[in-house]
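Each structure below is given as structure tokens.
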Structure 1
Amino acid sequence: MNTDLFSTPCKLKPELQQYVDDSDDLAMFRHPLLTSLYCPEMNNYINKAVSAREQHIKDKSLSMQLGIVERPFRLEYLLNKFDELSQLKHLEQWELVSHIWIDSENPSVNLDIWLWLFNHLGTSPSLSDEYFQSLPERITLYRGGLLNGLSWTNDLTKARWFANRFKPENPEIWQITINKSDVIHFTDERNESEFIVSPKSINHPIRAN
């Protein structure tokens, strides 16, 4: 790495100053194209890195653009590019959105936005998959953690893992039985047998632990 980028003193570009977060002891720079620890000595590096990525992202496909955008900003970026998303084939739309969903650490924070997006995409092609079609019309699913979320699984072992991954004092595992037609989307990309289910479709959940 060129050390001159850090040793040359300069001011952060005015349009980038809003992305400095010094509310905690450890200051951060949080920009859609660059997330990094921050100190004034990094101004030159940040100016040049953001500028280079802004140039690099131009004329790229939407999928490649999202690969450049930092993870916490991808959903917002995707929504701002909704017209471009709408021009893709139906299967490509779902593949792209599903990938962003899977890559989100805590998508339930934006639950209403995700539901809006899923609704606008229409029926997920995943619901025509051979595995999903082989399931009975009534399915039992589990969720590890707080009840308020969209992700469920038919793998109780996986639900237990999610319930205990942050070592809570009282881990929660929830169980529901729903109609297969209530599932919005299915993915096994992370070997989690994940079912996306709207909270409106959930009645009488019970504790499974």
Structure 2
Amino acid sequence: MAELPSPSGPGGEVLGGTVYTLLPGPDGGGAAFSSFLGVSPAAQGRGVGRALWQRSLEEVRAAGLPGLFADSVYGERQSAEERAAEARTGTDPVRRRRALHALGLRTVDVPYWQPVGGPDGGPLQDLDLLYQPVTGTQGAAADDTVPLALVTATLRGYWRGWLGQARAEREALALAERAGHTPELRLRPATETASYWHRP
């Protein structure tokens, strides 16, 4: 896991921070996963989040990994209570997804959810998986998809620490099955959700 030094203001106040994990996997088939990126309200709009994200991407590239995953709530799948709770803390899932898109993240077009953390300890299904490659040219065709094998290898490594090896394997396989074992998954704008959630 990597934690970048927190940028600070002239009075020493923390302006933001990020936490991400490098997950190369035992066979070298993984990427990195960002579990937190935050900027204090007073520092928003000053480039702090972008600087933290760019530094994260540099570290991921230096580690020889192809990209950085994250997950983020899609507001339209939140309950009214969850939206109200976010509003009380001054956060907005729609604004957050726009900011993540501006950083370069894209929604992976796959039915994704965290295996635990939802109602009654079940899956948390108001999230989308996001990805940003660190290789290739922005906008190139190769950056329009992400290999399913990279997704499952990274999530297997990410989940292993808190679900255990066997459950992480099962969850990664279940995700691959939901994706129809499609070798390449399309990347959509981060302001959009995966097409799975638009099924009739």
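Ranked by mean count of other Cβ atoms within 10 Å over residues 125-132, structures 1, 2 are topped by 2, which has the highest value.
Assuming 4.5 is distance in nm of label points 7 Å out along Cα→Cβ at positions 45 and 173 as calculated from a single structure, say which of 1, 2 it is. Of the structures listed, the value fits 1.
Using distance in nm of label points 7 Å out along Cα→Cβ at positions 13 and 157, single out the structure from 1, 2 with the greatest value. Once distance in nm of label points 7 Å out along Cα→Cβ at positions 13 and 157 is worked out for each structure, 1 has the highest.
Comparing FRET efficiency 1/(1 + (r/R0)^6) of positions 61 and 93 (r between Cβ atoms, R0 = 30 Å, to 0.05) across structures 1, 2, the highest figure is found for 1.
For the read-out Rg/Rh (Cα atoms, Kirkwood Rh), for residues 21-132 alone, a value of 1.05 was computed from one structure; give its label from 1, 2. Source structure for this number: 1.
A value of 14.8 for mean projected area of the Cα convex hull in nm², calculated from one of 1, 2, originates in structure 1.
Of structures 1, 2, which gives 22 when relative contact order in percent (Cα under 8 Å, 6 or more apart) is computed from the coordinates? Answer by label: 2.
For which of 1, 2 does distance in nm of label points 7 Å out along Cα→Cβ at positions 37 and 165, calculated from the coordinates, equal 2.6? Label of the source structure: 1.
Values in this text are rule-based calculations from the coordinates and carry no lab data. As the structure is a computational prediction, the values presented were derived from the model and not from experiment. Cβ atoms are built from the backbone, for glycine too; each structure is taken alone.
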